[in-house]
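Engineer: So, here's a batch of structures to check.
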Structure I
Amino acid sequence: MGLLLGIDIGTSSVKALLFDPDTSHTLAVAGQEYPIHKPTPDRAEQDAEDWWRATVIVIRRVVASVQRNDVSAIGFCGQMHGGVLLDANRRPVHPAIIWADQRSGEVCKTLIETIGAERFASIAGTLPAAGFMIATLSWLAQNEPHTLDKTQQFILPKDYVRLHMTEQIATDVSDAAATAAFDISQKQWSTELIQAAGLPEAIFPPVLASSAIAGYLTTKAADELGLAADIPVIVGCADQPAQAIGSGLIAPGLASVTTGSGGQVNVPLQPTNGVPTDARLHVFNHAVPGMYYVLGAILSAGLALRWLRNLVGLQNVPEAYTILSAEAATLAPGADGLIFLPYLSGERTPHMDTFARGCFVGLSYHHGRAHLARAVMEGVAFALRQALEISLSLSRPVGSIIAAGGGAESEVWLQIQTDIFGLPLKKSLLSEQTCIGAALLAGVGIGYYRDFEDACSRVIRYGTPTEVNTAHQARYNALYEQYLTLYPQLRKNMFELAHQR
């Protein structure tokens, strides 16, 4: 058996991973960054061709590093919610508008008022949020109709790169669901939502199974990438279900918490009588057939600690996060009476409030950098606990949680999360779970693995769990009750302050 190539089209970079399915070992990983363009403060755009150019670079790099190009299949995943508009010649008519774009905030309110929050969530599994494709497209229809007039098709970021490889246009169920224009129960585009948004249904791409073969590597693309032509190229999935596959979350009973730039709670869901939804969460189609996943998302997790790092002058210190973790570890739970609300970029779960704002509550003269660091770590963990509790209300209890993301590399932050959640946390022994998920998707797609259960049972392994400190847990339970009271009390103030700039 040849190698599996997993590709992740992320927000700030693309990564490629070569995986040997016969030994279940990663042979090489490479990444290449590209910029986010912000022509105005509320915009977040990328050049779609940057995704392709970076993909060429990383694939050539991993192939050269192992001196093997015997790739049997290519799998994809990528950033969710945003997309690129194509003309009749399949060229972009506008810079790609990605998930971080905020121009469509007012459009979201109109969509919710038009459809009704409960009805919208029951169809799409989510309410529209700024940066979700249905809201972005609706904003364009109202403000730049000439752009939509030139648009023949929109596709998601991973789909654009795959288009370069196969000359075929399609998306998959998981990425389609993340646009908020998809009927998650019927697994098809929602005519009701699309018409309410004032959009032409013809621009929405065909939707395939995530593990389906989308096409085969063309000779032109093969020459650019340094690979053989006619390699099967799998449709792929959104980055969250790919990470779930790479962490073994393919059935109920496990959950994951990712502390990256933002924070995500992922709970696999297998409905027995209709798909349960909650307007505070996202319920999307999984890449695994018949499965869904509950996604609770907070917008500032690692970003909050990075903000603090820069605020205290450590932005140019390579060991900055190690220093902050060590200082936070010197303090007892509660940071000596300091609580942090991590709403530096607004908030999704559970508040769905663009105007939520971050703050320290209880700040006094004796507090120093260590207190700020611990309070930030605890505040992010409280926000994640709130998202986790709501997510689990739609599924079933879990006995442990898989920890992922850069925050899981800090022992003190990992212990804080364990004690605040009141559940053991364990890490995968694999790195680059998202790219591995894409690679396993490719292996399932060509039939090397019987199914996802076979793939995960042969590949996924976990480390020793971090156990709950019951004394700390009791202290955190009391602090969490205080944390829950703060946003409702401060919401009006946050809104007013956000409009004073």
Structure II
Amino acid sequence: MSIHADQLSVFPAFFRVRNEVLVVVGNGEEALNKARLLTQINATIRVIADDPDQELADFLRDGDYHHVAEKFAPKHLTGAKLVFVATGDEDQDRLIAAEARRQHIPVNVVDRPDLCDFFTPAIVNRAPLAIAIGSEGTGPVLTQMIRARIDAAFSPRLGDLARLANAYRPAVEKLVRKGLPRRLFWRSFFAGDVASNVYNNDLAGAHQAVAALLEDQDSAKGYVWLVGAGPGAEDLLTLRAHRVLMEADVIVYDALVPEAVVAMGRRDATRLSVGKRKGCHSKSQSEINDLLVSLGREGKRVVRLKSGDPLVYGRAGEEMAALRDAGIGFEIVPGITSAFAAAADMQLPLTLRGVASSLVFTTGHDMAGEVLPDWARLAISGATIAVYMGRSVAASVAERLMQAGLHADTGVAVVENAGRPERRMFHGTLHDLPSLEQRDDLTGPVMVVIGDAVAGAAIDKAEPLSALINHSVAPRHLETNAA
């Protein structure tokens, strides 16, 4: 019989081991690792270790295990359901494996695939749900890496959701028709308000959401996540954001969100660009609000994907109000705001003991009015000022802050495309800041950080702003203030 490359040589299965005896044989680190793995299982763990290493001895002393402090003997396998061998001695491993087979007990031998009846998978535990990853013994490190990625993709409370579903199963079988109605019910259960409440540890809200589903089965229930995409790098997306992207039927995204981040959603999800970039508003905010409400009323699960954090200059307040008025469930998934990404790029402490104890987020356009904003006076007392969208009004910002009393030598850091591989970084002083307005090549979003804490940044990684100034002409607005 020929074997194809895509065929497994093992059959994945789950053993029933509740209240059964699982035996581990060995004195060292591998025996300890196996014993730790088995603590996730509701079973009696028998460890055969005549001379355990100190760490294993401490583990056995502190836990509820049956420790047999004797050299291995066939009697030690009596009544066992599974045997794990980790002596580290090949001859001893073979002897114990042969004895296990003689007693018709499946055996696993650490690092010796040829002696194994079964392989130990990497396990993602969301009891009663379990995800097991195996490589037929060929790549245990690879399976652990995959396990870590899967573990991050699912809520730690996924098991709670499964238990809640099991508790309601009799009621669903009684009240919800078989076939499509029941499938739609469970889809709403596992991906809508019920799941969101469980994940947020609101069990009372979860029960209310189940009751609402049972009472109103004919109308689909939509749900909206207002998700922060962060500054644009895929690996700066939060685990929760990635998870809900994989659950969404529709992804509504802004122009500043890179395609690579949008592509992290489900392949079959509908993707709708709504623009919202300076000078390029493909939809008004009111139209976006109406779109979210319409999709929610259609029963869609929607991710509203915003650059940075939804609650920092993301107009989430208007969208939340529209969803509340329409009675559509929603939640916020925070993102890494650009100020934090820029600070990380420049290794810049936004607060610094003895130097800056407060932080202000603002936009350059806040400086456009006749009245100086109150936060400008905070800068005088040492606050760090993070200015979003500040390139086009850099001169005005610099002029008015110096008029308020901030010294022209105050440190300034500027980052274009913060958090992304194509970022550009600049450093200088408040006196140098107006040069930004001359830079037509800075086409990406620009973050400006002003304050004494900038002195702690890694300025050697950045270009000097002063190099951009045409020294033959004094910067406009600054001839008198620079002195």
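Engineer: One of I, II was used to compute relative contact order in percent (Cα under 8 Å, 6 or more apart), and the answer was 15. Which one was it? Working shown, then result.
Structural biologist: On the way: I: 15; II: 9.
Computed on structure I.
Engineer: Quick check: 44 is what I get for percent of Cα pairs over 41 Å apart, calculated from one of I, II. Which structure matches?
Structural biologist: On the way: I: 16; II: 44.
Matching structure: II.
Engineer: One of I, II was used to compute helix-only ellipticity at 222 nm (-39500 (n - 2.57) for each DSSP H run of 4 or more, over all residues; to 500), and the answer was -10000. Which one was it?
Structural biologist: Working: I: -12000; II: -10000.
Label of the originating structure: II.
Engineer: Computing distance in nm of label points 7 Å out along Cα→Cβ at positions 256 and 320 for each of I, II, which one ends up highest? Please report the intermediate quantities before stating the final value.
Structural biologist: On the way: I: 2.7; II: 1.9.
The structure with the largest value is I.
Engineer: Upon calculation of distance in nm of label points 7 Å out along Cα→Cβ at positions 8 and 440 from the atomic coordinates, which of the structures I, II produces 1.3? List each step's numbers first, then the result.
Structural biologist: Working: I: 1.3; II: 6.1.
Only one of I, II returns 1.3 for distance in nm of label points 7 Å out along Cα→Cβ at positions 8 and 440, namely I.
Engineer: For which of the structures I, II does the calculation of distance in nm of label points 7 Å out along Cα→Cβ at positions 88 and 392 return 5.6? Provide the component values of the computation, followed by the final result.
Structural biologist: On the way: I: 5.6; II: 6.8.
Clearly, the read-out refers to I.
Engineer: Just checking, which of I, II has the largest value of FRET efficiency 1/(1 + (r/R0)^6) of positions 152 and 416 (r between Cβ atoms, R0 = 30 Å, to 0.05)? Let's see the in-between values first.
Structural biologist: Working: I: 0.05; II: 0.50.
By FRET efficiency 1/(1 + (r/R0)^6) of positions 152 and 416 (r between Cβ atoms, R0 = 30 Å, to 0.05), the leading structure of I, II is II.
Engineer: Ok, one more. Comparing mean count of other Cβ atoms within 10 Å over residues 288-295 across I, II, which structure shows the greatest value? Mind dumping the intermediate values first?
Structural biologist: Values: I: 22.2; II: 19.8.
Going through I, II one by one, mean count of other Cβ atoms within 10 Å over residues 288-295 peaks for structure I.
Engineer: Using the calculated result 22.9 for mean count of other Cβ atoms within 10 Å over residues 192-199, pick out the matching structure from I, II.
Structural biologist: II
Engineer: Tell me which structure, out of I, II, gives 30, 12, 8 once semi-axes √(5λ) of the Cα gyration tensor in Å, for residues 208-263 alone is calculated. Walk me through the numbers on the way to the answer.
Structural biologist: Details: I: 31, 14, 8; II: 30, 12, 8.
Answer for the origin of the read-out: II.
None of the figures in this text is laboratory data; all of them are computed from the coordinates on show. What you are looking at is a predicted structure, and each value in this text was computed from that prediction instead of being measured. Cβ atoms are built from the backbone, for glycine too; each structure is taken alone.
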